[in-house]
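Several structures are given next for inspection.
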Structure P
Amino acid sequence: MDTISIDLNKISTAGEAPVNEPERQYYFMAKLKEWVKQKSEELGRPLTFITQTFGCQMNAKDSEKLAGILEEIGYVETDTEEADFVIYNTCTVRENANTRVYGRLGFLNSLKKKNPDMLIALCGCMMQEDVVVEKIRKSYRFVDIIFGTHNIFKLAELLYNRLQSKRMIIDIWQGTDQIVEDLPSERKYKFKAGVNIMYGCNNFCSYCIVPYVRGRERSRNPEDIIKEIKDMVADGVVEIMLLGQNVNSYGKTLDKPMTFAELLLEIEKIEGLERIRFMTSHPKDLSDSLIEVMKNSKKICNHLHLPVQSGSTKLLKAMNRKYTKEQYLDLVDRIKTAMPNISLTTDIIIGFPGETEEDFLDTLDVVRKVRYDSAYTFLYSKRTGTPAAVMETQVEEEVAKERFNRLLKEVQDISADLTKRDEGTVQTALVEEINNQDSSLLTGRLSNNVLVHFPGCKELIGKLVDVKLAECKGFYYLGELVE
């Protein structure tokens with residue numbers, strides 16, 4: 001289901017590899033296609049691969065690109081780690097994400113002993129940390145390829161180099177201003193897809209490792225974004241999710257600057273595209289023009305994810321979030337004035353260094369005033385390499401947990417109350433899959449991001465249908481198809 005059509009059979013593998021991208025990668029993909037074909041014939045079966053994604057939607061999108069490249073050269077996707085090629089696309093937002101990967105590597109080593117031809121690649125955010133790469137180089141010598149977040153597009157070249165040298169290949173870039181377009185991508189869903197509009201982050205929130213591992217902000221050209229979405233729509237996509245660490249700062253690095261609001265207006269014009277979502281929005285630069293575009297849009301979904309992180313101005317300053325409690329509440333007020341029924345969701349960190357009971361009550365106050373449809377709540381996790389990790393006055397675990405539970409109850413009570421407001425109404429849902437608990441039901445997603453489960457046939461998957469929301473079950477609905 002990739003949107004780029006490349007005929008590798010027509011690409012000459014004689015002579016040196018081209019210098020320019022993506023032609024250079026096509027050359028290595030063509031060379032690998034010959035190798036995969038030969039290897040499959042030797043084994044009497046196709047070569048298999050699996051990509052395991054840890055982390056965010058940016059990582060999931062990167063994994064689709066990796067899968068697209070491997071399928072183009074002849075590998076067949078499988079759902080088991082007993083594959084010929086295993087790629088872990090890693091996350092490093094929290095320390096325990098790293099621990100999980102090390103644990104899985106021990107298991108892969110035992111599989112590799114049974115299948116000596118097996119190849120293991122590690123990529124993603126965790127690999128951007130020098131200490132991690134050094135540890136893998138010394139203690140996990142059976143890993144074949146290590147690369148980071150900036151050169152995902154180079155998978156074919158790195159795999160070719162590994163096959164030639166028969167040694168561990170390490171290729172980590174500290175940063176890049178390069179964005180390589182026109183490479184294959186294997187989408188998980190036929191009817192909805194993520195689209196990167198930018199990479200990297202310039203915000204340097206004091207608890208977050210992302211700017212250090214994803215690099216500085218760089219925006220894709222609007223023409224490339226529009227072309228990708230049009231190709232997807234021609235291939236059956238009706239809903240897109242625009243992805244960036246901070247979509248509100250889109251366009252600042254372009255030769256001809258363009259705001260995120262202006263980009264949305266262009267995307268809105270694409271015929272056949274029914275729904276537009278985006279994340280993540282940073283409150284510090286969510287503009288009035290963006291609110292205006294959302295208010296007047298026929299396609300932008302009725303949902304905005306607006307991470308607050310804390311309701312305490314003192315903590316927001318320590319977090320380097322660049323807004324106050326009052327500024328955040330004023331922004332929410334402007335959003336709700338323009339769109340009274342908007343579904344707002346957020347991220348909240350509890351137990352950030354220096355958090356007092358008074359700071360926590362400020363956070364509860366924001367939750368009560370904003371009334372979020374749902375919130376992703378996290379206990380602060382010390383992240384080595386960030387300014388917050390060395391802050392004094394770390395909050396005791398017991399205190400943080402007690403506050404976390406109080407917050408969770410508040411969030412859940414408000415959420416259940418808000419979800420109920422649409423009970424009995426008819427809403428449009430995008431049918432995403434057969435319900436995984438009850439195969440007689442389908443699961444659809446409403447514009448406000450709430451799920452509804454209702455009886456229906458699998459032919460409706462990928463379609464937008466009207467559903468009566470018969471009964472609210474707290475965080476989702478049971479519904480009936482409106483014929």
Structure Q
Amino acid sequence: MSHFIQTLISERYNLFNAILQHIEISLVALVIAIIIAVPIAISVLSHKKVAYVITQFAGVLQTIPSLALLGLLIPFVGIGEVPAVIALVVYAILPIFQNTYIGLTSIDESLDEAADAFGMTKFEKLTKVQLPIALPTIIAGIRQALVMIIGTATLAALIGAGGLGNLILLGIDRNDNTLTIIGALAAALLAIIFSALIYVLQKGKLRYSIAALLLIIAIPVGNGIYHAVQPKQTTITIAGKLGSEPDILINMYKELIEAKNPNTNVVLKPNFGQTSFLFNALKAKQIDIYPEFTGTVLESLVKVPHGQRDTGVTPEKLYGYAKKDLKDQFGFDYLPPMEYNNTYSIIVTKAFADKYHLKNISDLRNIESKLHAGFDLEFLNRPDGYKGLQAKYGLSVTSQSVDAALRYEALRSGKVNVIDGFSTDSQIRQYNFVELKDNHHLFPVYQGAPLVSATLAKEHPAIIDTLNVLAGKITEDEMREMNYQVNVKGKSPAVVARNFLVAHHLLGANQK
């Protein structure tokens with residue numbers, strides 16, 4: 001309990017900001033869903049077949065996995081709040097439409113006849129008779145939709161939209177259950193609080209309910225107007241993949257850029273889940289920079305005729321291939337890389353390695369039937385991942401997809417006995433795990449470097465020069481130690497990043 005309280009105190013500002021972001025995303029999605037679903041339900045009151053088709057269609061939309069929907073939206077609308085809101089609206093339409101339609105069609109026919117007898121117009125009958133009677137059912141649908149939105153909105157963190165999902169992902173990545181619990185509890189409490197507020201609306205009069213809904217609308221709208229009228233600065237958006245290492249790197253980029261360009265506002269979007277999310281966001285001009293690795297560029301991002309690129313070359317040649325292909329195919333600038341090679345690793349526990357005398361990846365062939373692998377989904381489907389292990393090492397093992405943030409815990413707890421990882425992962429040191437030598441040279445060199453949009457490179461050459469100070473810096477030992485400081489010692493990535501820059505005199509004396 002003491003650790004829970006300490007974490008709550010230390011993360012109070014992040015928690016407060018995450019709650020505000022979560023509420024904003026959820027309310028915006030709810031308002032849009034109401035604006036769409038309620039008028040459609042009213043318009044099809046006398047068309048049962050059309051209402052049935054719409055209900056079925058909305059039901060089908062709800063069956064699309066949320067993560068898949070977010071991935072599909074990125075190429076069209078980019079990252080951030082827009083795709084998150086669209087996805088949440090898609091899921092919220094069904095309960096609001098369905099309850100509105102049911103509420104309005106379940107009204108006693110005698111009341112409709114009485115309204116007609118009094119000579120009411122359709123609009124008068126709707127506003128004075130039908131909607132007041134159906135209001136409790138309609139609001140019940142809105143309540144159901146909002147609870148679902150608040151729960152689903154935690155996934156918005158995967159595409160840089162913020163919210164309480166950031167804390168949950170951070171806790172999973174750093175193996176800190178307290179952070180995960182805080183994020184999950186906060187989301188659950190939000191759902192309970194807003195559900196209770198809407199329940200009160202169910203018992204109120206129509207005009208009070210409408211006034212309350214207008215107040216809800218005013219919150220995100222007012223926030224949007226506030227940000228719109230603020231003085232404009234040059235804004236650079238930097239994103240990073242899930243994990244401590246990308247988080248450290250993007251904080252270094254931010255420190256360097258703002259130190260040399262004081263009129264530039266740098267926005268960080270950490271903890272993206274997949275490489276494809278970030279790359280598509282860069283193509284869609286939703287972000288300006290993210291750290292990427294040379295091996296990943298050649299294996300997963302650029303289109304290269306089979307056999308045209310030999311990845312078993314020197315790091316300098318590999319970087320040259322990646323830089324040229326990115327420029328030719330996408331117009332992106334790939335800046336000079338850092339020193340360390342964050343290559344893939346195949347990892348086992350020391351006890352397992354000692355028991356079966358494992359030193360090289362090829363040694364796994366001798367105990368193939370005893371292997372139960374837990375590989376990250378991206379590793380499972382990459383030619384320089386499990387597919388490469390099958391082709392180059394002849395390995396075919398029982399494997400399952402394990403989230404990148406959970407694979408070390410799965411190995412430590414004995415759920416699996418071999419996993420993929422990266423050579424700079426702090427957990428290797430933390431748990432005294434063993435990296436098996438890639439004796440058939442499957443994994444290419446993975447040197448990290450800033451991948452920059454064509455627009456930024458053209459319009460802000462000074463920023464490019466600023467980032468280039470990291471070229472050739474950071475050894476594997478230094479990167480592993482920084483990851484250890486974040487994941488094990490609990491230090492902030494921003495603090496660790498700044499400490500490194502200061503220690504290596506990269507910020508200038510006036511920034512110390």
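Of note:
- If FRET efficiency 1/(1 + (r/R0)^6) of positions 56 and 136 (r between Cβ atoms, R0 = 25 Å, to 0.05) is computed and equals 0.70, the structure in P, Q: P
- Origin of the derived value 13, 34, 28, 16, 8, 1 (P(r) over Cα pairs in 10 Å bins from 0, in percent, for residues 16-127 alone; candidates P, Q): Q
- Among candidates P, Q, the computation of relative contact order in percent (Cα under 8 Å, 6 or more apart) that gave 15 used structure Q.
- Computed 4.6 for distance in nm of label points 7 Å out along Cα→Cβ at positions 32 and 296 - originating structure among P, Q: P
- With helix-only ellipticity at 222 nm (-39500 (n - 2.57) for each DSSP H run of 4 or more, over all residues; to 500) derived as -11500, matching label from P, Q: P
- Structures P, Q were shown, and distance in nm of label points 7 Å out along Cα→Cβ at positions 40 and 104 at 1.3 was computed from Q.
- Label whose coordinates, when distance in nm of label points 7 Å out along Cα→Cβ at positions 8 and 320 is calculated, return 5.9 (choices P, Q): Q
- The greatest value of distance in nm of label points 7 Å out along Cα→Cβ at positions 112 and 456 among structures P, Q is that of Q.
- Entry that produces 2.7 once distance in nm of label points 7 Å out along Cα→Cβ at positions 48 and 432 is calculated, selected from P, Q: P
- Computing mean projected area of the Cα convex hull in nm² across structures P, Q gives 24.2 for structure P.
Bear in mind these aren't lab numbers, they're just calculated from the coordinates by the rules spelled out. Predicted, not measured: the structure shown is a model, and the values here were computed from it. Cβ atoms are built from the backbone, for glycine too; each structure is taken alone.
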